[in-house]
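Undergrad: Right after this note come the structures.
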Structure 1
Amino acid sequence: MDLQRYVAIDDCGNVINPMIVEGQVHGGVAQGIAQALYEEVIHDPETGQLRTGTLLDYSIPGIGEIPGIEVDRTITPSTTNPLGAKGIGEAGTIAASPAVINAICDALSPLGIKHVDMPASPDRLWQQIHRARGASSNGKEARK
């Protein structure tokens, strides 16, 4: 998977420290991308033993898998505190997973694919593409 660009625009209220706000958004976006493409808890079906209990088995993105993140903000001061500030710590996380999955679905829509499960690993996508191509070449509707 090669993500080229990610743009995040959040309403964070009055900004006290712009560098912290931007860092929180960057970290949240990275976490959301990880959820969409990499992270998966797997248990052995026979024993129930966790198979992804270490970072050797539980995939997370490295710096090379996170695209350039462009951050901007709107400012609507909060009315619930005297500083007008809002929490920004989860803002990047909330939108990133659905944005990535929607981009994948959009790219695969010519094949009739309208849904992709997370994590959208290369193996899962490859299988889904082949099922969709096989179904459409047999004159059947592509599996979703």
Structure 2
Amino acid sequence: MGEGDAAPTPTGAMVRGVASGRYRVALRSTGLNLVDVRDVARGHVLALERGRPGERYLLGGVDLTLAETFAAIARLAGRRAPLAVLPYAAARVLAAARLAKPQEVALARLPAWFSSAKAERELGYRPGPVEPALARAVAEASARRTSDG
């Protein structure tokens, strides 16, 4: 999470969608591992300096449900939290009716939660709180919306 997600990635699109008020519901069954992009950059440097050749390290942050993530983004954007938390079956119905993007619904089926324990143990990786990164991402999304619209 953070600034500079101009494409945007699926996470950046989520920030824009919630911050603009376009995304008003969250899936009950899913969640994300959110991390500050600056922490990931530091983690890459640590892997270069301390990592073992051939090893892989997950550089994550905090596991949050989609509802928790949407609520945090909405709060930072000065909006109300999502109106509802839907079960996955309801999201599939919305996708079939073309009221939701089928690929987004398919991706959101299972929680994307990860552990950085190996990176913490072997590299000294320590992610900070994700809230400042969310705040930067929301501020950028809001500024882009203002300049686009």
Structure 3
Amino acid sequence: MELRKDMWEIVRELKADGVTIILTTHYIEEAEAIADRIGVITGGELLLVEEKDRLMARMGQKQLEVQLTEPVKAIPEVLSQHNLQLVNGGGGLLYTYDTRAERTGITTLLNDVAQAGLVLADVQTRESSLEDIFVGLVSGGPESKGAISGDAA
């Protein structure tokens, strides 16, 4: 583990000095932390090469989970327009939205949740990781084997 930390410190120093580094890894969280550009390879085919931030914005999703004080068996009709998923055995509603859109729909959703008579216990947001995006790109079947390359220039 110490050797791995030392290697990443050297990579960071080289990057800070302006050195271009091409790194192939299956440790996607490390690529996300250090790479400026990402290449995705699966089945020997290069699927894309793109700046990490642009890729994350283009393919990433953001989700809002509304945790309820009382579970529901089904999504109330007044909430049907929001394309929600029930989670946690009906104890939560999951809403996926596009942060690049002019409006996310969150305000309308929360108003409609109140109109449906549901009481919020908590609200959390989460964003797609590079690993989520990678899995989505290479999930062509169980035989798919993918690798990710990062360019830290």
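Undergrad: Assuming 4.9 is mean projected area of the Cα convex hull in nm², for residues 68-131 alone as calculated from a single structure, say which of 1, 2, 3 it is.
TA: Working: 1: 6.4; 2: 6.1; 3: 4.9.
Label of the originating structure: 3.
Undergrad: On to the next question. Taking distance in nm of label points 7 Å out along Cα→Cβ at positions 84 and 100 as the quantity of interest, name the structure among 1, 2, 3 where it is greatest. Please list the in-between numbers first.
TA: Details: 1: 3.5; 2: 1.0; 3: 2.7.
Going through 1, 2, 3 one by one, distance in nm of label points 7 Å out along Cα→Cβ at positions 84 and 100 is largest in 1.
Undergrad: Can you spot which of 1, 2, 3 the value -12500 was calculated from, given it is helix-only ellipticity at 222 nm (-39500 (n - 2.57) for each DSSP H run of 4 or more, over all residues; to 500)?
TA: On the way: 1: -12500; 2: -15000; 3: -9500.
The value was obtained from structure 1.
Undergrad: If you don't mind, there's one more thing I want to ask. For distance in nm of label points 7 Å out along Cα→Cβ at positions 4 and 76, which of 1, 2, 3 scores largest? Could the numbers behind the result be given before it?
TA: Working: 1: 3.2; 2: 1.6; 3: 4.7.
Biggest value here belongs to 3.
Undergrad: Out of 1, 2, 3, which structure matches 17.5 when Kirkwood radius over Cα pairs in Å is calculated?
TA: 1
Laboratory data are not the source of any read-out in this text; all were calculated from the coordinates shown. For clarity, every value in this text was computed on a predicted model and none was experimentally measured. Cβ atoms are built from the backbone, for glycine too; each structure is taken alone.
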